[in-house]
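Every number here is computed from the coordinates shown, using simple stated rules; none is lab data. Model, not experiment: these values are computed from the prediction. Cβ atoms are built from the backbone, for glycine too; each structure is taken alone.
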Structure 1
């Protein structure tokens, strides 16, 4: 099971994400896992390009995390990324409920 947590601020901005596990035993060949990985990795790379990543890691297969700093300058852009990830991950969870577990939590900051 691939477990994904999206932490979103009260004003609707992504603050961090975490993904652990795999969406199936067929590592490297599972469409649900590949789709989630591409969505998260692309979001992470775009946030990095804008200089709003506080920390990030993908130290081993089956683990990926990113935390963002507060950047008012990119707030509207980040709202779009947040909505994109929520929709994409939500769709994956609905299509693959036995492979993807999504939790969206609200942060205080």
Structure 2
């Protein structure tokens, strides 16, 4: 199993959710976060914003569904402008349902 974390523009949240659902990925966690990328925030006139509002999505998928998840995030988040976001994929060693104690891997 793989965990996919994707940081996107908050205004692309609905498009990302729609793309995930279309790909058959219905389970995810979403958080409002702040951060910056290579561009180190933005400058508007004399004011510099070092940290920008972003939305962080996390989901765990079976290995065979990884490409669908990655494509859905890219499709939903992409505007073609700097600051569209970043996607991270990592291995999940173990997962467990808290209520039942059942291991899901």
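Taking distance in nm of label points 7 Å out along Cα→Cβ at positions 33 and 57 as the criterion, the top-ranked structure out of 1, 2 is 1, with the highest value.
With helix-only ellipticity at 222 nm (-39500 (n - 2.57) for each DSSP H run of 4 or more, over all residues; to 500) derived from the coordinates and found to be -12500, which of 1, 2 does the value describe? Comparing all candidates, it corresponds to 1.
A value of 13.9 for Kirkwood radius over Cα pairs in Å, calculated from one of 1, 2, originates in structure 1.
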